[in-house]
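J.: Structures for review follow.
Since every read-out is calculated from the coordinates, none of them should be taken as a lab result. Quick caveat: nothing in here was measured; it's all calculated off a predicted structure. Cβ atoms are built from the backbone, for glycine too; each structure is taken alone.
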Structure P
Amino acid sequence: MKLKNLVLISIFAALTAVGAFIKIPTPICPITLQILFTTLAGVLLGGRNGAASVAVYVLLGLLGVPVFTGGGGLHYVLQPTFGFLLGFIIGTYVTGRICHGGKPTLKRLIIGCLTGMLPVFALGTVYNCIITCLYMNAEASAVTVIYHCLMPFPGDVVLCVFTAILGKRLMPVLERMNVYEHTEACR
């Protein structure tokens, strides 16, 4: 792996950590800018490197670095929102694979960003329901938990479109850095 790629993976891990602290508090799942940076990692770095950046972020948090919205540490796996973090890894990979699977048109990037969001919300919502309703024995019904988990979805759709537009504009910069030597993006 090239040094450039390692630097970009590190930068996106750091940006994802910053995105965790730019949030709008809600009762169950805070709305953060993590989806912006994880999706942008998929668009710009591709599936493997984008997912690696998010995995580095999650690993740092599990090792105790307070990069998650609620701190850090291994105990965070019992937080209801931990499923979203796992979903970010998968979603970033999916986004990157779609965006770099052909000519990176704006339409392809939007489809990649929106498709990559699906595993984030699916895994995040299911994990949240399991932890909230079963492990924590919370009074909230599964329907209420699902509602609060999906509440950020419309805003995240807008963020995905913004990310695709931003990614389309930033891709030529990374092409000049020879980041895309083996992908369709450089064609």
Structure Q
Amino acid sequence: MRPSKRDELVREARRIFYRDGFHATGMDQLAAETGISKTTMFKHFRSKEELILAALRLRDQDFRTWLFRRMEQAGPPKAQLLAMFDALAEWFAEADFRSCMFIKASSEYPDPEHPIHALSAEHKRLLFRHLHDLATKAGAPDPAGLARTLLLLKEGAIITAHLGHEADPAGDAKTAAATVLSAAFRQTAPSVDVATAV
């Protein structure tokens, strides 16, 4: 099915916002690059911010679908947690990688009450929830703590990849994550009763 003019606009706007930023991209530029008139744009969206929200929702849906499917290919939940960093390495290697669209959006709209900031934060909460679910299924004694730590490593790897001062931020984060996972699951190993073991 051919995409509607609205869908086409949202996809193209997402690409341009991701490349150039949100405040720096005006409606005139969007019209020039997409070939969609401003009249048509405002027929679908009352403001640029509404268009930004639509672009972010699409990015959230597409990114999580891609990431979770990529992780599922690794097999069991524990392996999926580590595979997240292999997926990051693939993303960082893309020619058009420009960091995380949600980090950028929340930076440009720093008020936590602003809908764009709130939607960006919700994206991260959904990622945390998925990691928490996997950690729970894997039998981690503290799934919330493990999920928070892995998410911090993920976010740090994204920023480091964007800045470009390290050769393999995803690999470095994966090494750290493997250490975290090892320590987390070591807590679940049965303890030995010294008195009965002698």
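J.: To which of P, Q does the computed value 23 (relative contact order in percent (Cα under 8 Å, 6 or more apart)) belong? Don't skip to the answer; put the middle values down first.
T.: Working: P: 23; Q: 19.
Of the structures listed, the value fits P.
J.: Given 13.5 as the derived value for mean count of other Cβ atoms within 10 Å over residues 163-170, which of the supplied structures P, Q does it correspond to? Spell out each step's value before the answer.
T.: Numbers: P: 18.8; Q: 13.5.
So the calculation was done on Q.
J.: For which of the structures P, Q does the calculation of distance in nm of label points 7 Å out along Cα→Cβ at positions 19 and 83 return 2.0?
T.: Values: P: 2.0; Q: 3.2.
For distance in nm of label points 7 Å out along Cα→Cβ at positions 19 and 83, the value 2.0 is produced by structure P.
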